[in-house]
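> Take a look at these structures.
Read-outs: derived from the displayed coordinates by stated rules, not from any lab. Not measured: the values here are computed from a predicted model. Cβ atoms are built from the backbone, for glycine too; each structure is taken alone.
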Structure I
Amino acid sequence: MTSFFLFKIVGLLNALLQLYIFIVIGRAVISWVNADPYNPVVRFLVQVTDPPLERIRRYIPSMGGLDLSPMVLIFAVMMLQWVLEYIRLVLS
């Protein structure tokens with residue numbers, strides 16, 4: 001019973017991480033256009049993604065106006081998803 005519960009929890013975490021990847025992609029698209037910073041959707045995207053992106057920006061410098069931090073964050077989230085999928089395989 002507990003392995004089934006953990007199996008479902010891992011699946012839920014994987015789905016939430018996938019949603020977060022889409023949020024980071026949305027944030028990157030918003031940064032390319034001149035979006036209204038007072039728009040609630042833009043504010044939500046910035047508030048949800050800025051803390052991890054700022055940490056990554058400390059270590060990865062900007063490449064002439066090209067911000068690679070969203071790509072690094074997406075890659076890190078995908079690696080976490082791979083680990084969760086491995087755990088899910090072990091539990092099944």
Structure II
Amino acid sequence: MLIGEPETCIAGLAFVLLLISLLGQRFTTQIAWAADTHGWFKRTLGVLFLLVGLSIATGFDKVIETKILDSGFNTVQFENKLLESALE
């Protein structure tokens with residue numbers, strides 16, 4: 001159900017899409033360093049993904065999770081704090 005004339009809705013949608021494309025273009029030019037295939041950012045992410053994959057394949061991630069939970073980290077309290085801050 002449209003509110004108002006269809007031409008107005010189409011013009012508003014076109015304006016919003018134009019705004020998103022212009023802001024997105026500006027944003028991507030500012031973070032061009034992240035798209036550099038030989039840059040430090042992509043190499044660091046690649047190494048991180050390899051380490052995470054290896055830890056999952058070997059089961060080491062379960063060891064880390066167990067140590068975190070045994071150290072007294074209360075996930076319920078942490079999640080409740082996140083929810084409270086998001087609702088404020």
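> Computing Rg/Rh (Cα atoms, Kirkwood Rh) gives 1.09 for which of I, II?
I
> Could you figure out which one of I, II the value -28500 for helix-only ellipticity at 222 nm (-39500 (n - 2.57) for each DSSP H run of 4 or more, over all residues; to 500) was computed from?
That value comes from structure I.
> Could you tell me which structure in I, II was used to calculate FRET efficiency 1/(1 + (r/R0)^6) of positions 8 and 48 (r between Cβ atoms, R0 = 35 Å, to 0.05) as 0.90?
Structure of origin is I.
> For FRET efficiency 1/(1 + (r/R0)^6) of positions 24 and 80 (r between Cβ atoms, R0 = 41 Å, to 0.05), which of I, II scores largest?
Checked I, II; max of FRET efficiency 1/(1 + (r/R0)^6) of positions 24 and 80 (r between Cβ atoms, R0 = 41 Å, to 0.05) sits with I.
> Right, next: Ranked by mean count of other Cβ atoms within 10 Å over residues 16-23, which of I, II sits at the highest value?
Comparing I, II by mean count of other Cβ atoms within 10 Å over residues 16-23, the maximum is at I.
> If we compute distance in nm of label points 7 Å out along Cα→Cβ at positions 32 and 56 for structures I, II, which one ends up with the highest value?
Max of distance in nm of label points 7 Å out along Cα→Cβ at positions 32 and 56: II.
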